[in-house]
Structure 1
Amino acid sequence: MLKAIGAIFLFLVIVAGILVARIILDKDRKETEQSTSFEQKGIIRVALDSYAGYFPLRSEQLISRMLKEGYRLDMVVDEGDYESRVRRMADGEVDLAVFTVDSYILNGAKEDYPGTIVAVLSESQGSDALIARTSVAQTLDDLKEKTDTRISFTPKSPSHHFLKTIGSHFGVEHLLSRRGGWRVESSGSADALNALMNGRADAAVLWEPDISKALQQPGFTKLLGTEVTRGLIVDVLVASRSFLEKRPQDVELLLASYFEVLKDFRSGPQQLVDGIAAMEKVDTDVASSMVDGVEWKSLYENAVEWYGISYDGRSGKFGLYQNIERTVRVLVEAGDFSRSPLPDGDPRRIFFDRIVGRLLMTAGSAGSAGSVSATSTDSVDFMPLSDAAWQVLKPVGTLKVDPIPFNSGSGQVDETGMKSVESVVQRLENYPKFRILVEGHTGTRGDTAANVELSRSRAEAVQRVLVDRFNVDPDRIRAVGLGPARPLRQNSDESIRAWQNRLSRVEVRFLRETL
């Protein structure tokens, strides 16, 4: 009897379990039928930080577009930890990630570049700047003389690379060093600003809104900001190579949706300001200044200006290739690498142009919409200046220029000198908004008047090469001869002969309009 009762009880338990399971399964089925989860095609994981330039990628507009296509965007937001982004991509934890070009080159080498650049997102156009106390420095040349100037900056950040670039392009050699009393390391722009304000630093590399906060205080000046530069801090979207191989159509869909969102923001820019204000919890005036500091790149600009794709009768420019190449040069000069870390030293090994090319051909003229931001790095139309107007331009700094050899006693640039002038032209592309002053100098020996004339003829020879061979706007450039008037300081271990040889030179200075 007990065995029969036990059997009946066990049977009832089993039946009850089956009924409960059926109820649960039926509930799940109904929930699935009554929701959109059954339409979900996948999740795309994107690693990035809260920088305003990445807002369109994080925007509700893009998230909604992708949801309508059946994809959920999973945003992995960090505080600019590029090293961990590369590692997560290598481990398959994220599908795409945002980097600056320099940060991907620097950190990607450790993981053998697990991703490839599929789009150029934006460029800093005022978001970053080097600010100094006017009592300490008013030009970049002042930093060359005052090597003990304390500069606050955020290591391993875009602002750090900005500082390295200044060191490389303007010959402020100690800024390329990993050691020295000049370094005041900070944990971010706000911390760097605090160091500048409380006297722990004489200068600081800041980003908005801290740039505006610093310049509102008396006694501070901007030595250089990205609003007058081109290609120094460029943001790119990198797709995992394995993700791109397995799901190329998903990457293409994401980019197509992203560029459509950019077009929407361009036609209604207040949406962008309001969205950044809400996300960053700042007022609209601050958000507006953040927007002004970023130049977002359209689909057309990506394809034609950056990836070199010819379209609609316009030849493509290989901006991304050149940017990677120049960035590598700065990193090598700064000692981050002994030589190019790129596979085979080839920039093409870390970017992929086919997706933006296909999207542009599909979009046609609709893909040619310009940048979202009002700020533009288009070539400046320089107006002619009088001698008096040239005299009141504000000095920015002197470019680092390889010696420009001339035939002895003449003003003719020799073939080796032509290569040096060509390197100057490459620098000019990074600083399109400055006037150019070409200065000729000589040694202190000989007739002063003859030396002044020789230095002037050499400066004018360089000016002619820049204008005639490299199409520099003649209204942008001026040549002067100073002869022996501004000799270089003689090094303690330098012979008189070596010093005199160094005095004969041509320098290229940047000048800017005064506000």
Structure 2
Amino acid sequence: MSFSNRNNPYTFDDFLAWRQNFDYYRDDPFIQKVVRYFTGNEWEDVDAQARAVSQKASFNWRDLSEIIARPENRPYMMHYDGHHHRIDRIVRPMETKILETQIFSEALFSEKTSPWVKLIKMYLIYQNGEACIACPMTCTEGLVKLLDRFADTPEIRRILRHCKEGIDGDYAIGAQYLSEIQGGSDIPANVLEAVNEEGVWRLYGSKFFCSATHADYVVVTAKPVGSEKVAIFVLPSWLPGNKEKETRNNFTIDRIKCKLGTSELTTAEITFNGAVAYPVGPLEKGVANVVGIVLTYSRLTVGLSAAASMTRSVREARKYAEFRQAFNMTIGHLPMVAGQLAGLEHAARRTTAGAFKLYREFLSLEEGLKEGQDSGESETARKKRFDIRELIMLQKMAASWDSTDVIRGAMSIFGGHGVMEDFSSLPRLYRDAAINELWEGPRNVLLTQVHRDIQQAMAWYPPAEFVRNNLNGLDETRIRELSEEITKLLAVPHLFQMDEKTIEICRRWDDFCGRFFHAYQDLALQEVEQKG
């Protein structure tokens, strides 16, 4: 029973006090268990560094991320200065620059930073959403890994050092400009021109989706004049001495796009008019190196960031359910809410465990996802490399899809407050997650690619064996059902015949890929819970 009270005493202060003081790593036993299980002998060092960075990510960096996300602080373009000089300045709040400097100073991609330390730091940072940090981090990693393999000139080696180890304490930021107006994921269709003018490569044309446009260096795909093959170049945003003058490297930022999520991060349309760029790797191997190196790290990151955003969302929804009362009881004691929270938490935990398991498998590859078959490579090693290539694409699809569902479910626990952007970060995380579904290959493209890859490998790697190798240790009935189904779905020669049979196969393939990767994630979670 309640009576009228013009001075309603209700507050959210208890919930807010918990949220304000929660440490992403210290107060989360599950992620500690995941780290302990997967990092093995490195656990003590990884744990110590995770605790240290979590003190920053959970408090100061969290607060900066919230300030940056306010609509009045979103970036905008200033194309000219007061003296009519073209500058294309991206105006960002000071909080963004402070956050950027502090996070990149962690030297995430340095030789001194172990892969596991980098991974847990990124996972904790990603709990704060995009914040003009998440995309630049993974783009920088892709640039570093690309140049690690191909840096062969003084200019490129300096760019690598600037991004990887820093120069005079300044750590450079990377980006990647791949998409053009005629086809985002269709990289072979790129038409940006690369011209060798008296020994200097210059780029002419336009790119249509260019995120992290504030970056220092950019991976760009382009076709050398007279060639149908796509090449990779690294482009400095400013030539030496010109950053201070705000004179860009012979390109213009035409406009910033208005997009659903990652609003703190500029995505722009850019026109190149003779921009100086440096070729990276063999000119005819651009597509292979973009997919095998740059997109591999980006897709791995989508799985990790999905796990991070799901973890935070479910955590805050569960605590809110323990706090909020309605109909004379705490809503967490309502069976409907309790069941929903259990399902959301399971999805977040299996996504986290799966991301760490797949990263462990990726680290086991001595030379990464190299293209083609090494004549000296054993069949076992070849199959392992194939497994990881496909699992990375499957994770990107499953984790990005699940994260929007999970965050939306978490928002619903808050009722009307769930969509209030000044009440919690969940609406922002939801919008960011929607971008991850499309970034680095939309679902239909990746589904088609995985089907084609496994079908082309059937002569030396039966699909049923692919399923069993990756789910070994899971319930035998589940393995058998998935093995039988994949064999049937791959009996169709391709997915391009426009008829009802093929459309139905496509629907079933979409469903199968989600269930298969959920099985992989469940196996990872089972390992953590039983052995961790």
Structure 3
Amino acid sequence: MSEYRLEMIDVSKSFPGVKALDHAQLKLRPGTVHALMGENGAGKSTLMKCMFGIYKMDQGQILYEGEKVNITDPLTALRLGIAMVHQELQPIPERSVAENIFVGRYPIKKVLGFIPVVDHKKMYQETARVLEEVRMSFDPEQKLGSLSVSQMQSVEIAKAVSNECKVLILDEPTSSLTSHEVEALFRIIEDLKAKNVAIVYISHKMDEILRISDEVTIMRDGKYIGTWDAKDLTTDKIITHMVGRELTNLYPPRHNEPGEVVFQVNNYTSIHPRSFRNVSFQLRKGEILGVGGLVGAQRTELMEGLFGIRAHKAGDMEYMGRKLSVKRPRDAIKKNIALLTEDRRATGIMGVLSVEDNVAIASLDKYVIWPFLLHRKKIAALVRDNVQKLSIKTPSGKTLIQSLSGGNQQKVLISRWLANDPDVFILDEPTRGIDVGAKYEIYCIIAELAKQGKSIIMISSEMGELIGMSDRIMVMCDGRMTGILEGKEATQEKIMELATQFEAKDPTARLQAV
């Protein structure tokens, strides 16, 4: 009997112009959490998709409990006991929690002895049992679309557990979870370890890796670098192995000098009573204004309101002393305001289009040479310039953007707005789901934009990032602006103090919101 539940040996996989995996290795022991780490584009997700049967390996083999297996599709993987929770969720929002958990394998009963129909009663009972097992209190009959993104992610985890899996792949499972939900996930992981499940855990969050993992495998440029016991590693050692060099500074030096006020928001209030209200702030030329707060603080909603995505009932904006009327995103774009959205997959990239199309989409008016005709040569030159300027790793401008790593997709989205030459950049979680190396590159881009005199609003849930990159930090809580800190004076304690200034009189409301 093999000591490993699953082994991937000398796995190689190529896509047009890119060798994603080059003799990669992975060995999973039962009852352990095995962290898989590397920069964006290192091949982590590709390796997991080969394990789960989404991609077919060009070379290599998989041994499952000591025997060679051929995993040709996800159904084969599920039958073996391999389950995967993907980083990018694919929910069916109009169906119930139970239907989402059992999609593709509904319990069947026969009516009149021969007509097969879905056994809803059994499905709801099984869903309730699974949810109780993973300590989740959702109603099995509740529509999935009524849940938050973090709750949907929890349902995906319950779905994997319901398969009674022996190998569970968790790809960035905490990217949309609150701190309480993360703790709940860690409890589930401990329960699964006790049941001898082998868990692959992919994350860029070092504190999570060092806390939850038993072993750590690191990849770089599609190659296997090594496997270590988690207890022998530190954050610095992991980063050095990941990027192949030491990162002495997490944040680049900044040479911007904030000037006069160029953008002002006055008493901005949403039409929804539980969203942002009476928010006022100023943004200076060449300034990086960080925006902090806990989940539910309405930071994203406020920025979408300023960009014309969400309606407001009161308040106004001024640019260079003149009132701005922004009722839809097109108005904001014409007023030289750009918005890099929080969820690049759902509201940022257009996955079925090329890098070239994704860069040019916000500035197509500049390249129209005749009705319905575009100046493709100028667009191609624009893309080449941005690929070089932002160090975007792509085989060509014609490459589909969905084939790029998360960090490179983010750079493409930044170059989309650079092509429009805006004066005000709103960056919502610009480094979410990006590795430390790519983060540093994004930070350098932000610092350079500020140096050029661009005004930047940066939402971030990472307090270290806020403190390391911001000239000032605006903190929100429960839809209100609760204070602004000068960058040099900001500390995590001061940010948290402002981020927990709730108005609710119910003492439990504060805990629930946090």
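Derivation of every value follows stated rules applied to the coordinates shown; laboratory data play no part. Only a predicted model underlies this, so the values are computations on that prediction, with no experimental measurement involved. Cβ atoms are built from the backbone, for glycine too; each structure is taken alone.
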Ranking 1, 2, 3 by Cα Rg over 2.2 N^0.38 Å, for residues 97-168 alone, the structure that comes out highest:
1
Work out which structure the value 29 belongs to, where percent of Cα pairs over 31 Å apart, for residues 81-312 alone was derived from one of 1, 2, 3.
1
Can you tell which of 1, 2, 3 yields 55, 25, 22 when semi-axes √(5λ) of the Cα gyration tensor in Å is derived from it?
1
Comparing distance in nm of label points 7 Å out along Cα→Cβ at positions 105 and 497 across 1, 2, 3, which structure shows the greatest value?
2
Could you figure out which one of 1, 2, 3 the value 2, 7, 10, 11, 14, 16, 14, 10, 9, 5, 2, 0, 0 for P(r) over Cα pairs in 5 Å bins from 0, in percent, for residues 329-440 alone was computed from?
1
Of structures 1, 2, 3, which gives -9500 when helix-only ellipticity at 222 nm (-39500 (n - 2.57) for each DSSP H run of 4 or more, over all residues; to 500) is computed from the coordinates?
3
Where does the value 3.8 come from, among 1, 2, 3, when distance in nm of label points 7 Å out along Cα→Cβ at positions 113 and 289 is the thing being computed?
1
